[in-house]
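For reference, the structures are reproduced in the following blocks.
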Structure I
C-alpha cells in the first residue's frame, strides 16, 4: 500500500481531496500560455476560495484576483497579505455592502463592475467624498445572456455615466462569455473600445473569462486580461469539453460504499450536499476514477447511486474517488479540503471564503 493510500484510508468520508502538485501544474500551464499571447491573468477565486491557492497563482504571475461578492473578497484579503489587487465582478447594491466595499477599498487596489445606472449611482454616492476614486468597469453581454449591457452603444452611455460620476473613474470593459464565444467577445469589445476611444475615453482594461475557452483568448487580441476560475482544479465538465484530461483534475471526492443492494448497483456516502447536482448537460453526477464503466446516476442529499451495465464489482466498505461535474460548487459545501503534495498529506485546509455569498 502506498503512503498516499494510507493517508486516504485514514480520512473520514466523504472527504474533498486536493492534489496540490496538479493544482500547481494547472496554474503554471495557463500562466505560460497567457504570457505567450500577452494577456495578464486575474484568476477567479470562486473555485477554490483559499488564500494559499491565490498566493500560488500570484507567485506564478497573476496580477490580482477576481471575486464575485464583497464578503468573498473580504475573506480572501483577510487571509493573505499577498492579496493587494481585487476585482469584484458583480453588481453591488445595498447600504451595508457599499459601506463594506468602501472599507475594503482602503485596504487594497479595488475595482468593480456595473451594467446599469442604478448601481453606478450607489457606487458614486458611497465614494464621492473618499480620498481615492473607485474604478468601475462596464459589464458587457457577449452571448452568455446573464448580466451586461446588450449593445456597444449602451456600453458607451454607461461608460460616460461612470466617467462623469463623482468618486468614480471608468476602468474599462468586462465580460463573461458563453463557452466558445471568443469571436463574439472580439467583435463586441473591439467595437465598444473603438467607440469609446473616439469620444476621448481611454479603455485601460478589457477583461474576459471562463475556463472552457481560456486557451482561445489569443484569438481575441482586444482582450488584455483573463479571469479563469475552474482551471485551477478542473472537473468533468472541462474534461468533456477537451480542455484537460483526468490527470489534470486536482480535486476529487473520496467516498465510501455503504451498500451494495444488487449486483449492478451500489450506494456511496456522498450525495448532492457534496457532489452537487450541476451537470452542465452531462450524463451522471461525476466520474469515478479508474472505473469508467460506473455511472453516478442519481443523487439524494446524503446518498449517491452508482450503476453499471454488468457486475459493479464493489463491496461495502470500498472507497472510490469521484471527480465532480462542477468543482466550484463542491468547494463551497465543505469546511475543509484535505490537501496532498508530493505523496504526503499536508492536512486539512479551511475554506476561508466558504459561504461568503453576500
Structure II
C-alpha cells in the first residue's frame, strides 16, 4: 500500500514543446529561447539543475518549487561562435520520473539575417517583432520586471519604433531610438508592480507605432497583462493540513464540441476546499471578452464544494488576441493563483 501511495503522489514534468526551431540567428549575437514547463502531477515539481550541452549556451530556470497545475520556465541564451546549422540541447534534472529530460533547440547561424519569420514572427506594418503580447505573471508588491521586445525595420527608410498609450505602471525605451533599413533594435519594457492598483489581473493595451502621435487601431495593438499576487503567507510552523487547499475538478476546459453546433457554450467546474480552514476566492477574472465566469460561492469551509460556471460566446472570439483563460486569486498559500485554460478549435 505504501508503494502504491508513493507512486500516486508525485510531480510530473511536462514541456509544452521539447524541440524549438529558432530559424536564422545572427553570428555572435546572443539569442534566447524559452521552454514553458508545467507540473501535471499532484506534488511540487523541482527543477534541481539545468545543464546546456556546450559553453556557448547559458541557462536560467524557475528555481522555486512549481506547484501542481502551475507553470515554470527554462530560458536558454545561445551565443553562436560558428556559422551554419546547429542542434543543441539542455539537460533538465527534476524530482519527477524520469529524473532527466532533454530539451532541444535548432536553427541556422548567419552573418546577415534575411528570413525574420522565425525570430520575429509578428508583423506590424513594415516592422517585425518577436512578441505580440506583454505578459507579467506572478508579481508581488515592490517588484520590477522587464521584457525585451526585438524589432526589425523592413521598410525602405528610417523607422522610429515607439509604444504608445503606455499605462502608468509601464516604461519603454528603444535602442537605437531610430532604426535604419534592415536594422534591429530592442524595446525594453519595464513594469513597476507598486503602481498596480489592485490584486489579480490588470489588463491594458499598448500600440506599436512609427513615431509618437501615430494612429492606433486593432492592427497595431499589443495586449498587456499583469498578475499581482498577495504577499506570501507566513505559516510559522503550521501543518499543511490546516491550510485552505483549493481543488478543481479540471484546469483545462475544451468547449470545441459544444461550440460546433451553437454560438454559446457553458460548462461547470467543481471547486472544493480540501484544507483545514476556510478558503477565500478573493478574485475571479477573465482575460478575454468572449469568456464569462460565475462562482456560486466564494468562501468555502473545509470540505465544502461549489460550482464555477464557465461560458464562452464564439461571436466575440475575434475581438481580442488575449488568451482564453480564467484567473482566481485565493488565500491557499500553495496556490495564491489558479488559472483555467479554455480550448476551442
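Read-outs: derived from the displayed coordinates by stated rules, not from any lab. Bear in mind the structure is a predicted one, so any value in this text is a computation, not a measurement. Cβ atoms are built from the backbone, for glycine too; each structure is taken alone.
Things worth noting here:
- Origin of the derived value 0.70 (FRET efficiency 1/(1 + (r/R0)^6) of positions 20 and 148 (r between Cβ atoms, R0 = 41 Å, to 0.05); candidates I, II): I
- Taking FRET efficiency 1/(1 + (r/R0)^6) of positions 196 and 252 (r between Cβ atoms, R0 = 30 Å, to 0.05) as the criterion, the top-ranked structure out of I, II is II, with the highest value.
- The maximum of relative contact order in percent (Cα under 8 Å, 6 or more apart) over structures I, II, that is, the highest value, falls on I.
- Structure (I, II) behind the derived value 0.05 of FRET efficiency 1/(1 + (r/R0)^6) of positions 68 and 212 (r between Cβ atoms, R0 = 30 Å, to 0.05): II
- Of the structures I, II, the one that -500 was derived from, the read-out being helix-only ellipticity at 222 nm (-39500 (n - 2.57) for each DSSP H run of 4 or more, over all residues; to 500): II
- Read-out mean count of other Cβ atoms within 10 Å over residues 108-115, computed value 21.9, structure in I, II: I
- Between structures I, II, the greatest calculated value of mean count of other Cβ atoms within 10 Å over residues 132-139 is seen in I.
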